[in-house]
Structure 1
Amino acid sequence: MRTKKNYSAYRKLFHTILVLLILRLFYSIPTPGVNTGYFKTFLELNASFSFINAITGSGLSDLSIMALSVGPYITASILIQLFGILIPKLAEMQNGMQDERDRIEKLTFIVGIIMAVLQSVLMAIGFGKKGLLIDYKWYWICCITAIWTFTSAMVAFIGKKMSDMKNYFIGNGVSLILTANIIASYPSDIKSIIRLIASVKDDQKKIIISIVVITAIVILFMFTYFINGCEKQIKIVYSNKTGGGEGTIPIKLCTGGVVPVIFASSIMAFPVTIASLIGKENIPFIKLINTACWFDPKSPIYSFGAFIYLLLIILYSYFYTNITFNASEVAHSIQKSDGIIPGIRSGQNTVAYLKRQMKSLIFIGAICMSIIAMVPIFISAHYGLSRLSFLGTSVIITVSVITDTKNQVLSQRRSKKYIARTV
């Protein structure tokens, strides 16, 4: 029987980067039948879409055939997690055996395709009447829907295969595609910053703005890297029956990572998108949840939307952690291994202790993530940068995925060296 070849970590990394680069070629192919400059103008006036544009790798602003990219798949993932609250069976499958989790993945992929069809149709019809389509005809709507749906499904499928084929790729396929998209949008953001600085006539003010922007970017990346790696080590002491000794249970500060921020951004952006499609973007409620209207000195009342944004991030952080971290199972595992947390009794006391620790960490982590996500919104409002996706949520995704990928590469290298020594 032929065995599958398991490549080295660096070879896997090379394969991964190669696929990502090949995918980027498709982002340069324009969608037929559309006005390619339409969304560039639209995004200048609607800063709330900057993150959506970033996760598509500027495919939306350029109106390439990859205009949706992995966006529908990410939306589907969030929806499936939310439906876990309403459907207990779905929640069991999310935390179940590998075959059940595989079924959830297939369901997510199917829902992602449905979301891609809906988004394509809504954009083609809603924006098509306003100038998106060169010729507003039913067959162009069908053509564009088919192209955007197919490419979105293709990217999600490739990302899933990159995650499954661990003998050839590093893993985290969809996350790496998302990160590559965000990094690809950085050059346009840097140009926006350079144009802002160049437009200032006072040389002294130019220097001050340059220092402030560069310092903010460096501090934000460092702060994001720091909190992404922060974790609390809960000490475990084992009895002599199992050989004694000590161990730890690591609990990350930001257990949910960037998922709560993406969820909050998607929830806030969806009504704004619908309002833009039907020409109702000036409704007070829409302005309240539109990030483009926050921190405006002329209309401070709309900045209250930032508190709604913060609340959504905190709530979803708690929800996501409850899905991914089961305190009862962890406590049972500790007890089964004849371990104990010093000063805490086994059983329900351990469960209660773990939940208390998680609650405090979740709140602090959610606040930190919110601060990072708010920075580009604040800078955009005060310095007139309407399409700044270089900071905020995109930084959280970039840092967390790159850090995780680096750890996987190092882990696979150590594992291969250990196997080589023992053979």
Structure 2
Amino acid sequence: MTRHHFSFMGIAALMATASFAAGPATAAEISFAAHLSSYAEADFNKVVEAYTAETGNTVKLVPMPNSASDQFGQYRLWLAAGNKDVDLYQIDVSWAPQMADQLVDMREAGKHLVATMFPTIVDTQIVDGRLVGLPMWTDAPALYYRSDLLEKYGVEVPKTWDELSAAAKTIQDGERAEGNPDFWGFVWQGNAYEGLTCNALEWVKSYGGGEIVETDGTIDIFNDNAVAALNEAASWVGTISPPGVLTYEEEESRGVWQVGNAAFMRNWTYAYTLADAEGSPIKGKFATAPLPSGGPDDKPAASLGGWNIAVSKYSEHQEAAIEFALFMAGWEAQKDRAMHQANLPTIIDLYDDPDVAEAAAIVPKWKDVVLNAVARPSAPTKTKYNEVSSKFYSAVHETLAGNGSAAENLEVLQIELEDVKGSAW
């Protein structure tokens, strides 16, 4: 694949192809709404300094709360009010269809850049043929495993969920027999929230049970493969997974894993850096692999995460805002985030970049995980996605908790989703 290094001068060339009014550019102050950690904000400030030196434009960060739900709620309020004070928004991978009508189409300005990215990721930001977000970094979960314990018990890295169940039980039984009653085979995210939608979508998809709502808008969640997937997951609770897993989110599962009390964990990339940090009890004792599949003839699936940058249609500085969006999603900025924050790039060739590999070994290891990523059904369900997701994770949680069988709950879910859809999404 041809590499496209999008420097500031490269952006200027791209912008010349976009349909903006002619005339000399004037410096503008643009605002960018995003939640950034302290170390991410430090890197962001360095990027902005370079951008300002090249373009003359300045960028003001509008800090947002950590909660993605709170961010989304505030964005919706601002956009509904036609807010002109915020030019750019950092948006979750699933938000584009719900915000598209109030965002600028960057299809022409960004066409060369997105051609270098994973098509599956780019597709999440295309709504009715309009490119409303530029992917800045992606994320996808993997199977974390204790490599030292797999070697100790002669266990292979599991490739199917059945193999994982067997391996988890073997290691759990062994560790408990050696005096650790708090040891569990497998931890994951089972609380009734968006994270359970991600987990359960992976189970269902990897069993060949579909994607809750298919890309053409059809609903077929009540099927034998989906039922089998949820039956498998329900069997873990209280056996290889603690009963409390039904309240776990990412940090609860990581807490059990990182103190050394689990053989396997499903989690996102952030957990890798923390588990491998100095002082971690499992530093040097773990590795990662793609999540298992439902069977030898099925393919694994990993829910697609990540963040994108979008331009408000109410912005009074759209040219400068698109310029900044192209830079933030471009080669140099993505490489910087990969090297300093271990953010997974959306540009494919960066996974083979030697500088990235040296600075953040996790990145090249995650390429196969990203290739197996599956998007949540926000594109086909559009503004109804939140309701679809809530009904899905609620049905799954009921099944995991033993409140109705997988077949019973998915049959009801099928009917409920048909009602949500109505005559059309």
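Laboratory data are not the source of any read-out in this text; all were calculated from the coordinates shown. These numbers come from a predicted model, not from an experiment. Cβ atoms are built from the backbone, for glycine too; each structure is taken alone.
The figures follow:
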item	result
Ranking 1, 2 by mean projected area of the Cα convex hull in nm², the structure that comes out highest	1
Which of 1, 2 yields 19 [relative contact order in percent (Cα under 8 Å, 6 or more apart), calculated]	1
Per distance in nm of label points 7 Å out along Cα→Cβ at positions 29 and 309, the highest-valued of structures 1, 2	1
With volume of the Cα convex hull per residue in Å³, for residues 341-380 alone derived as 79, matching label from 1, 2	2
Structure from which -23500 was derived, helix-only ellipticity at 222 nm (-39500 (n - 2.57) for each DSSP H run of 4 or more, over all residues; to 500), options 1, 2	1
Given 6.3 for distance in nm of label points 7 Å out along Cα→Cβ at positions 149 and 237, calculated: source structure among 1, 2	1
